[in-house]
Structure I
């Protein structure tokens, strides 16, 4: 696909793996990030050209010295050539140091800008994106791919440009000095260029496969290590080992392909370089005897020929970096072109002072087309009403919670909060109006207090303590030696699932105390003793507050104003706990099946 067609439409998260990106588009994208550093790049280019000209002059100085003072036996006449040669070498050193320093600075600044842009772009994505994009792939894009692309800017580009300018300068100098001998030296150039084109395509393809496998391997390892408890409990080490072996073998195979291409390319160039030098020596030697080549000219041409082949030979090494960087650029471009399926409204609706109601107006929703998880749902929750939603796994309860917070957009119908379609409310405002305690809360590396405040240092500690007490998290926190200052491992690994959910509830109460509260199975992993503590706090929190409780514990749902029973994406029963039991329908079946021994959970 051409870059113009890429610009004409957004990519979906599925397109992320398959979209074709052209080199032209990649360089144009990179140019946008380099634009702020045009001045530095201009100085780099000037220095590069001057260095190339000076480097090209060195063999010419040798020729003049050999054919002049050395041929005449004039030792004093050789001194100016020696001093000039030394001065040119010093100038090349200073200029090369300067432009490489500038380019490295530009490269690091570009890395910073690109990484910040990509991180900001990922933060804008909706949950559908994160559902289909492995964490390992995101980490690989943020680290390996950006590093590879920055290497293209800070090293590979300047080396390729230096070699190209040097090559052009050498060709011009050789033609001016002796066109006949130059044409002989150029005989192998078409073959070298053809070899470069041939291997470039194959190295690019292998590099794409290589980095795709790296991302897949990272995602696999992340999943296996995260699920190690399940693997060991069920004795699935052999399956895990086989899966890793498959990916490790595929990684080795593509790495072997890359090595073979590099080896063949470098070896082919070396043979051609040797052949080119042999042709120059033979033809030049004959020319010296015939009188159409001087000895100094032959010495200069041997040096020029070596210098001419050197840039092409360097491509054998640089082409690997360039192709790796372009492959990384393809993946970054694809990701940067994926736009959220949940779009911000162009003109957000005003919501100040609206009553916090929730309405589902004939809502149908599907994660995959043709497979709806919610079907023609009609629901109205008045402001201040507490509603519980129960049902078997897969009934659509969690999906309903996600639609209220607009983690996804409905397929048909509309979800309204405060009488306003959530698609017309800005994301920031909707987060203020609706607070969701997720089914699997996440704790960050830091203290318990920092996790409740979400690292907002402006929040007084007294408010953090109060939120923890209201959520009944203070009981287990006070048992810890460091209390609120207890450091947590990544993901809150040193806490139980129930304790993490209590922290998540305290977090929600602290940041949005007056919003609609959605408890998405937030008490499903809390033990009976902990739940007894939390019910008193929840009763106070939910009283008079628009609330949606998605839970499997009877003690939670019995204190609400209304219970909705979902089955296959539809509300099939509605009423209070006692009313629904007398109906002897699905709710009663769930109660009899799961909670006959205890009325502490549903």
Structure II
């Protein structure tokens, strides 16, 4: 019955229900063909017998507790599960029973799925993923009466928390896509781009309809001859690399003597629906590299890309090579996928049936709504990024604390419909970038193996968006001298780890065996930040120093406006 119910949930996808239910329902249609499974009957029976025995033990345990007798706990939450940290979950017999009963039912759901033998492994992983979403959504902590902390607060405040929470919910619904929920995760009044975020001095020196190019003012008398061009992801805004003085990769690069340029993507609407993935390559890093060369008088630049910005940068490098242009000194790829054969949990959102629905919606509105993407990414870590905010905002009625990274995370950008569709179909859906000539930009077949400049790969060990071993596969696709570095922490904190910080270390291994696990076995641990390792690597490219370049000194590229520019300030 549970199996049939899960399969039936997939059919709800086409009803376009809103919020978390829509994401779960669409993902449960995560197969390229109709769900076909057999059942390991012995495993299934054992799971149900174990469940019945533990439920019996739980009732006996609670009965003894109610009589004042000592009793053992039947089931405990996982050590990393912080949902049940309030003392009532262990000290109050009623809430202890609710918690343990919920955990037993969740385990039964997952054990039932584990007993199923599906014809396609991806179906099994997708089913497990959305079953996890389903069970976590049903947690008693997400309800008024099922959460002892919320219940006490409601009684003590005579419901004022619920009144404030309803106000928070109505505010967020007004700012949400349809379907979906844009949940406020930080005190947004505490931040302003250009005032206490993205503060590194510089100027916009060039722009087209999809990007502005920022040149940062030097802080050293002399600079390295070779400039740095950074391509950030266009699904978020660039200032994650320039949050504040202490956490700014941009400011640090400038202080080390680099002439730094940054692409700042536009936040598009329907008017740019026709812009494709290839357009973002050509009008993004390719066009920016040409401008940088004209401003500095230096033909080659260090090209650095982050996440999908790294994918764009790699395509730009291969495109320019095919055109016979030597525009790169080095290529740096931060948490970047080139081979999408292991996309992680993100891939569960993009199965055949769910993709058809999403594609149709994106085409109709002219863009992929950035708020929908942000919600999807939050649900990859639902018990850390989604449900805690739901409880705090709507049940407790609290105002979130000020946190710069969460402000950036909520400052989403749309993606033009054509770009989004071409990107998904050529990467997550069909993995064409790894095959020479399978992806074409304006008649030019792309071959990543033609990238022969030194390449620096950075992956992060706990990254849930770009799995580190999936990123490692990219080292096998390029032909230039390659260095792969594995930093601690995740997709954001692992990258934004300032020089001088001992918070997260990193691993290196000069050898690049075929498999990531073999690389890790021979890797050496280092303390400190990967920033210093990158600087040492970049210096080895035999670069000389020249007098610092004044921003706007070229008549062809005058100052258009002060950094951070106007594109980054456009909010959804």
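We did not get these values from a lab; they are worked out from the coordinates using the rules stated. On a predicted model such as this, the values are computed, not experimentally measured, just so you know. Cβ atoms are built from the backbone, for glycine too; each structure is taken alone.
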query = Upon calculation of distance in nm of label points 7 Å out along Cα→Cβ at positions 204 and 500 from the atomic coordinates, which of the structures I, II produces 4.4?
reply = I
query = Given structures I, II, which gives the highest value for volume of the Cα convex hull per residue in Å³?
reply = I
key: Given -11000 for helix-only ellipticity at 222 nm (-39500 (n - 2.57) for each DSSP H run of 4 or more, over all residues; to 500), calculated: source structure among I, II   = II
message = So if we calculate distance in nm of label points 7 Å out along Cα→Cβ at positions 68 and 492 for every structure here (I, II), which label has the highest result?
response = I
key: Entry that produces 2.5 once distance in nm of label points 7 Å out along Cα→Cβ at positions 292 and 340 is calculated, selected from I, II   = II
query = Of the structures labelled I, II, which one yields 18 when relative contact order in percent (Cα under 8 Å, 6 or more apart) is computed from its coordinates?
reply = II
